[in-house]
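Right after this note come the structures.
What follows draws every value from the coordinates through simple rules; no lab data is involved. Here the structure is a predicted model, which is why all the values come from computation and not from measurement. Cβ atoms are built from the backbone, for glycine too; each structure is taken alone.
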Structure 1
């Protein structure tokens, strides 16, 4: 199993390109199930989760063509951006088996499109990061309200339409909690439903808007994406299109944090600040100089960061996917920060590993108290989930001496060529077997 070896203490400096957003790419790949015509996606990141989703779609009968672009053409530290064309005209096996989805919660995103297009679906309950309960009941209740008959047996969700003609019916849906994948799943299903569907308490994340924009280009009739009420007027069929995936805002924020923690100065290209207002505000509160360009962001860190407190909440508030990275930068900041996690009940597992590097962190329920130190010391640590992995990388870059991070397969699920990009910024980091 691969590990990441980091020799810390070097400020990051230079320029790298940001990849396409994993959390936007996964639902967009599933959108191909809604049409018999080819869907081409560009700026697709080369990640393990993307590979898993492509394999899952292929075993359903989707034809897939990948076209890679050499990293040299993207710039220093750039990844091999790709275009992927998906042709679901031969879709004949609406099943997502356990062995293919056990590592990836986003696999549930095939449930809505399959039910809408095929009139049936059999989808294994998903796995993914161990960061607390993330139930799919909101997905199920929404599809039931649209006329699907659903049972959960032996670890599988089995859905079937019962109306004449096999189409789902438009309905008014209210989710008990804000759920990004739930909103995306129900929005895709509603595109082919008979009548109007209204999703209330909908997720407002930029990735939801990106999916809506692609669906609209395919012929869907959607309004309100980016607000908490989304309206979808169902159509009989969708067409193919070409769509560029938005830049990854969490990858952007992660590299900004890495530069901040190491006292560095970097420029990130092929990205946007429009989805990162609160993250950038917090970095500026920490003492960083941030310059915003049309498709790039510059950050210059101070000699010592100031501690910044954060509270996670659904977009546009502070993202839970950036909580671990901010805990890492607070471990070397001046002062004490209070971090409150309101989304997932088990998302402080990285704190124990940061303490192994010398961090001063106290946990009380869903609140962490982080007192910044002058420096951390390298040690062997273990990644427990995707964003926890990123926090350990940031801490390792800021620590003195060597840090060895085990179980970095989590990183490969969400960060494209991370060690190559860090090396392009001057970090002393390498992957070891």
Structure 2
């Protein structure tokens, strides 16, 4: 199993190109099921999760090819749906696989999708996906670990109010509604930038969608969607991660392609903590302002502080002046990185869904183990700021969400290597 070795203490300086957003690309890949005409995508990140989704889509009948000479460009086409079954052996690897449910049901009026897997950071049930599809006329049964869904006469528009603004449920319902009869209204919809990106792609394919990015999304169903082209948005989580890595090491980096407004409230929290964020040609500059300061944050749906940045922020607060209280409201098991950070000398006390972090002068290198995607990269930030040689194990989590992480960090001065 691969490991990463990091010798800390070097400020990161230079330019880091921000890849396409994994969390935007996955539902957009699934959207290829909705049309029998080509969907051309650019800025698709080269990640393990993307490969897993492409393998699943291939089984379902989606042909995908990389465009020669254009890294990150793909052409996808689902001329015929070959199967409406998303098998356990693929879906168990990645929770986002459930996003094929809405498109399959909309186009083929049936789907059999395994209940999903993914990081062990919480239960994350899909009941909001299922109840929304039932409102649109689907019949849902759960049996032997699978969701069996059917809609003999096709899906029909409906008014759906989500109990919580679930990103996955909003995405699944948007895609399903794009081919449903009549108008669908999603109330209390997720507002994340990735929702807006999916809507932009669907509109390029001929869908009629209004309100994406707000609490109320209106979709007028079409008989069919056509060919389209779309560029995946930059990954705000990757950008936030590298911004915090720069600040933790006293560095100064330009994040190519990133826009500050994609951070939502996280941008203000980072600046309060001492991370300077400035516009720069072709991107955004991130550096340490005048020291790092303990800052309280609570994870919330967008535009609140993203749960996917919580572990990285905790690593930053480990070397800040003063104390910070970090409260996790989205996933119940998202403090699994705490024991590993404490192995490096962090002073953290966990009480329920909150963690009190008291900053220390310096973290010390230690062998550590990744437990999930964002926890793993929080340990990378800690190692970059630490004194000595840190060995990070179980790094396959990193490959799910960070494209060429070692190369990008090495290019801005990090002493980092992967050992097979």
Read-out mean count of other Cβ atoms within 10 Å over residues 233-240, computed value 16.2, structure in 1, 2: 1
Entry that produces 4.9 once distance in nm of label points 7 Å out along Cα→Cβ at positions 33 and 401 is calculated, selected from 1, 2: 1
